[in-house]
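**Student:** Down below are the structures I want you to see.
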Structure 1
Amino acid sequence: MRNESGAIMLALLTGAAIGAGVGILYAPDAGSNTRKKIREKVDETRHDLADRILHAKDELTRTAEEKRVAFEDKLEDLLSHMSYKADDIIVGLEHKLEELRKKNAQLQK
């Protein structure tokens, strides 16, 4: 969803830059003024794209950090759950071992 909105914004910016460039080229103005306007539009678009890329990078970093924390939390919960299960298995095995010892002691009498 975010990729789609980013692509739409990029397409709109590109279209606006192209439209502004075409409009400036066809406007009745001196060549030096036209070049100056084109340069200003290019600089403006460059800065806008740099800001958007920085924002996207920050968003990606934040999302990656959130996913890492969530993964670590789930892993910790899983390991804790497995530890309890292991304890249950050990207790069960100890009970079985005790039963076997009692049976063995009865058989040796």
Structure 2
Amino acid sequence: MKPKYRICIAEDHAIVREGLRMLVEPDEKIEVVCEAADGLELIQCARSHPLDLILLDISMPKLNGLESMQEIKKRHPALKFLMLTSHNAEEYVLSALLGGANG
């Protein structure tokens, strides 16, 4: 059996985190290994768990998604980031992609 794809869900709204978990958990190839409600929790999660992907909200308290992504990429440059946002302004998307997000 192939190893599971290890992900973290980083979103400050608990109901959205739970919804994302419900969407990905049925896939036998994916394992949600941690969740984070803010950027500082996310950095701790990335330090504590081997991860393949972070589903990351751009707007989070304490340290926003873009800032926390930059901090994590210093230690884990190969880690993939899929950004989530409710903002429809192009500047958020461009900032995420230029900052190293994969999508």
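**Student:** Figure out for me which of the structures 1, 2 the number 6.2 belongs to, where distance in nm of label points 7 Å out along Cα→Cβ at positions 51 and 91 was derived from the coordinates. Before the final figure, lay out each step's value.
**Tutor:** Numbers: 1: 6.2; 2: 2.6.
Corresponding structure: 1.
**Student:** Computing Cα extents along the principal axes in Å gives 41, 29, 22 for which of 1, 2? Could you put the intermediate results ahead of the total?
**Tutor:** Details: 1: 117, 18, 12; 2: 41, 29, 22.
It traces back to 2.
**Student:** Here distance in nm of label points 7 Å out along Cα→Cβ at positions 43 and 75 was calculated and came to 4.8; which of the structures 1, 2 was it taken from?
**Tutor:** Structure 1 accounts for this read-out.
**Student:** Match the computed value -35500 of helix-only ellipticity at 222 nm (-39500 (n - 2.57) for each DSSP H run of 4 or more, over all residues; to 500) to one of the structures 1, 2, and report its label. The partial results should precede the final answer.
**Tutor:** On the way: 1: -35500; 2: -12000.
This value belongs to structure 1.
**Student:** Further question on the same structure: Ranked on distance in nm of label points 7 Å out along Cα→Cβ at positions 67 and 83, which label among 1, 2 comes first with the largest value? If you can, show how the numbers build up before the last one.
**Tutor:** Numbers: 1: 2.8; 2: 1.6.
Top value of distance in nm of label points 7 Å out along Cα→Cβ at positions 67 and 83 goes to structure 1.
Each value in this text was obtained by applying a stated rule to the coordinates, not by laboratory testing. Nothing here was measured: the structure is a model prediction, and the numbers come from that model. Cβ atoms are built from the backbone, for glycine too; each structure is taken alone.
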